[in-house]
Every structure is written in structure tokens, then in C-alpha cells.
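Before anything else, here is the set of structures, which you'll find just below.
Just so it is clear, none of the values below were taken in a lab; they were calculated from the coordinates. Predicted model only: the values in this text are computed from it and were never measured. Cβ atoms are built from the backbone, for glycine too; each structure is taken alone.
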Structure 1
Amino acid sequence: MAMKIYCGFKDVPELAGLSQTERRKVLRACLFEFAPGLWQWWVASLSIPVFGSLGGLAGIIIEDIFGLSDAVYYVSGLIGLMIGSLIYCLIYYGVLVDKFRQYFRDYIAKRKEHIIQ
């Protein structure tokens, strides 16, 4: 079964019918309750400094290749860090949201049962 990557939380079928506030509640609850049990979450969380550092290093290397001033050195490192962090976020949410869909369904079903009672 192929993994589907969603552009936003509105695109996730389980969360599509919820308001933004409800989506946040479901995301937070599922993240705190189920994430530490997934090895993918641990790999993704531990990769934060790796992608940030690689992005920063790439920015510094690019600055060094073009021989720009020291001020540009720091800015290029920062831009590289931001690009590395963006890549990390895309991978992190792309993988975890697909893994969390079953937990979203369960959480929403339990919440609806609780509200009905």
C-alpha cells in the first residue's frame, strides 16, 4: 500500500469535516498519546538537528564557493537552516500524518461516543 502525502491537515479525510480548532485538538491529543509508540516519530524527531545542520552547512558551503562577505556567510547559513527545516517538516508530517490516520479515526469515534452519552 502506497503512502499518501497530504498538503495540509484539511486534506486528511479523517480531519476534513472538522473545524480548525477541532483539528488541532485531535492532532495534539493523538500526538501526545500515540506518537512515542511509533518508531517513525522517534526517527523524525531525532532528525531535526540533522536536517537543520545539513541545511546550514549547505548554505555555508555555497557561500564559500562564491566567496562572499562574512555577513553573507551567516545569512546563507541561516537560509540553509530554514530550507533544511522545511525539508524536515515535509518529511515529518508526510510520514506521520499517514501513520496517524487510524488514531485520528479512533479518537474522533471515541469523542463522538462520549458526547452522545
Structure 2
Amino acid sequence: MDELIQRVAEKAGISASQAEQAVGTVFALLKDQASAQDAQEIMDALPGAQQLVEQYGTPKKGVLAMLSGTVMGAFAKLTTLGLSTDQIEIMGREVLAYTEEKLGKEKVEEIIASIPGLDKLV
């Protein structure tokens, strides 16, 4: 997971801390929105993803809690981390590419297609 966080930080021009939180936010969205089987496949294929979800996943209070588990909620959280729309797009591409490397392009495309609006984030 450190490799992905470093890639995101470098490509998006953000700190490692921002990259870690952003990646955790995306994996939390995937875990919330994908089928249970797909979510488990993602967590199994990406060591460290589950820990990021637990650390940076769904907030328990506030507006973000109401939006949690949605693409809109993830986007809102990413912007509160200080990421611009361009940086979010770059981060999304890197997460997508990394996940495809570990899980396979066909499976990742299937998961993305099953989550409304996710294609706008990744």
C-alpha cells in the first residue's frame, strides 16, 4: 500500500498524509458500495486496504456521515483534505491503475460499472 500512496502523492503533488487519507477514502467507498464479494476481493488483493478503510473510512457524525458511502460523499471528503478536482482525478487514475495491477482490469471495470457515479471519481 505504501507504493500506491507514494505514487498518488508524487503524481498528484500532495503530501503522503493527504494521499493516504485519499486512498483510504476511495477504498472505503468501494467497500461500502461494491457487493460484499467484490469488496472482499478488493481487500484481499490489496494488503493494507482494509487498514486504510478502518482508519479513514466512514465518519460517524456530521454532513459527511450523511453522505458517507456515496461518490458525492467521497468527493466532499477529498476536497476537505485540500485536493483540487485535478488532484482528485489524478489520484483516482492512480488508484484505478494500481487496483487493476493487483485484481485485473476486467474485474475492476466490472466493479466500477456496478457503482453509480464511480466512473466520475476514478
Structure 3
Amino acid sequence: MLTFTVPGRPTTWKRTMTVGKRRPNDPVYVAAKGHVHQRALQARPNGWPLDQRYALGVIVHLANHRSEGDIDRYINLVMDALQGAMWRNDKQVDELLRCAKVFGEGEPRLVVTVDTVGEGA
């Protein structure tokens, strides 16, 4: 099991539909996704397998309820950001561990947990 922290105010995944397809999102989202990806790469130990089945946990720490978004949108951003860092494709995630929003407990941040749950992508 691997746990890492992504400091800063968490950002949600944003849906932008155009002709039935997602298009690239705004620079804030792209930067947030890149930040999560980089933190994952820094936390990943040598030899971490990218071809397993995985479980994911996401704890979203926010200042207060006014700054919150839908929890599934935070999870989607993390799942997309971890492609190429923790797994090859987010289809390999079979299980969600604890996923929660927490308010007023320290600085805003994401705490991400990834564990392998089986072999074969």
C-alpha cells in the first residue's frame, strides 16, 4: 500500500461536452492534474507495477463547506492524473477504499492511497 499527499487546494474534474466528447479543460484543471501526477511519480517506489489491479482511496481536505465540490469529481481527477504514474489506465481500478471530504483539519490537500488488489491489467 502506498500513501502520498498532494498539498494545496484540491481541484475537481470538470466535464465539458462538445459533440458528445470531452474536450481539453481549462488551465487550472490541467495544472492540478499535473500536480497530482508529479506527486505520484515522486512517491512511487522503484519497481512499482503498472499492470496490476488496484484499489484507490482519496481523502479531500478542505477549509470549509463553501469550498467543496462533488466528491466523485475529485476522485475522477485523481484517477485520470494517476494514469502513467500508478497504473496504465484507470480501468484497472477495481475498488474504492475510503473516499471522503474532511473540513477544517489543517491545510487543504489530497491524501491518496493506492494498493494492488490483483494481477493482470
ask   = So P(r) over Cα pairs in 5 Å bins from 0, in percent, computed for just one structure, reads 2, 13, 24, 28, 22, 10, 2, 0; which one of 1, 2, 3 is that?
value = 2
key: At a computed -26500 (helix-only ellipticity at 222 nm (-39500 (n - 2.57) for each DSSP H run of 4 or more, over all residues; to 500)), which of 1, 2, 3   = 1
key: Highest-scoring label, criterion being relative contact order in percent (Cα under 8 Å, 6 or more apart), among 1, 2, 3   = 3
note = Across 1, 2, 3, distance in nm of label points 7 Å out along Cα→Cβ at positions 85 and 109 reaches its greatest value in structure 1
